[in-house]
Every structure is written in C-alpha cells, then in structure tokens.
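What follows are several structures.
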Structure 1
Amino acid sequence: MQVYAGLIGIPFNSLYKYLNPNKDERRILGNGERGRPKLLGVDDVQFLGETLARMDRCNDGASKKEGTDLVMSAVPNLTRPQASRQLSRIVIPEGHKAGIQWH
C-alpha cells in the first residue's frame, strides 16, 4: 500500500483510512453523511418556491419578509435568521433551477 500511495502521490495515512484491513474502521467514499442535516426537504423547497412565485405574480412582487414568513409558517421550528437564509440560499436558487418563473 505504501508503494501505491507513493505512485499516485497521496499520503499513506489517507489511503490507509479507506483500505484498512479491519472493515469496521474503513471510511466509505461518497456515503453522503457529512455536515448538518438539511432544514428543508426537497418537497418543502419545491412547495415554497411555487407558492412564492404565485404570491409574486398576484402581489406585484413578494417581499423578502413575506418569503421569510412563508418559510417560517411551513417549517415552524426555524428561527427568523434560519428561515431567511433558507429562502435566499436554497428556496430561490432551487426554484430558478427548477424553472419556476419569478415576476
């Protein structure tokens, strides 16, 4: 293993974490269990994005405060700063990616 690590140019200790002889101590690539759990699920983001788009159409522009209030009403355990961040970092960008039209 040390020779292989040297050939591909990575530290032996890094490689050993993934090829450890003891299967219980091995690290698994791409298991997706890093970081905090998401505060909003995929369905929540889709619902909030579509609701905000409709509010925006009928109201000639929904404010950020109205969007934050909507996020807080959908997920009541969020604080106002968390809801505001979820709106600006997740709901609106994911809505744009999904093709939701904002007016």
Structure 2
Amino acid sequence: MDDCSDLTQRYTFPAPIDLFATLESCNIQYLDINETRALVIFRTAILNIESSEDELTDLQSGEITVYELPRNTAAKELEREASAVIEQFLDQVTAATEGTTSSRE
C-alpha cells in the first residue's frame, strides 16, 4: 500500500443514500465487508468507506480512507492525488443520487 493510507475525509449527504445501489448504478466495483464498511475500487484506487452510525444501505455520513492510489502516482503527490480521488468519487456518487450534494469536512 502507498503512504496515503492515513488520508481520510468525512462526508455527509443531505439525505440518506443506498451506497451499494449507487455504486452498482455507476458500475463501480466494491466488496461489502459488513453493514457499515466496504472496500471500493475506483479508477484503480482502493478506498475504504466506513460509517460509525449508519448502514451503507441507508448512509447519511461516513469516512473515506484511501488505502491505495493508482500505480503511477508520483511519490511527492500522494496527498494531493488521494484528495483528488476522494473528490472524484464523491462527485460521481453525488451525481448518481439525483443531484443531492455532499458536505465534505
């Protein structure tokens, strides 16, 4: 794994979403670990999505941690690339949930 595994961003949706259904509608591969955690392959990056309060089928807020970036990421750009991957992921999920917007912290 890359050194970016400590980059985590919290996010909140204005209304709960079914993350698994949304990922499937976007053709994004994932592995559901349990009701509150999933590993997602997004543009060759591996993301850990976790919620301490909600099940992922009724997700209001949670955390995304970048476990691994795409292979060709320059070592000096790990944090910037990790932030960009999370932002692109949230943009795609948000667009698929009919125009709701997420709040990034």
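Thinking only about mean projected area of the Cα convex hull in nm², which of 1, 2 has the largest value? List each step's numbers first, then the result.
Details: 1: 10.0; 2: 6.0.
By mean projected area of the Cα convex hull in nm², the leading structure of 1, 2 is 1.
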Given a value of 14.2 for mean count of other Cβ atoms within 10 Å over residues 22-29, point me to the structure among 1, 2 it was derived from. 2
Given a computed value of -15500 for helix-only ellipticity at 222 nm (-39500 (n - 2.57) for each DSSP H run of 4 or more, over all residues; to 500), which structure among 1, 2 does it belong to? 1
Matching 0.65 (FRET efficiency 1/(1 + (r/R0)^6) of positions 30 and 78 (r between Cβ atoms, R0 = 25 Å, to 0.05), computed) against labels 1, 2 points to structure 2
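Please state which of the structures 1, 2 yields 25 when relative contact order in percent (Cα under 8 Å, 6 or more apart) is computed from it. Don't skip to the end; give the middle numbers.
Details: 1: 25; 2: 37.
This value belongs to structure 1.
Since every read-out is calculated from the coordinates, none of them should be taken as a lab result. The structure presented is a predicted model; accordingly, all values stated were derived computationally and were not measured. Cβ atoms are built from the backbone, for glycine too; each structure is taken alone.
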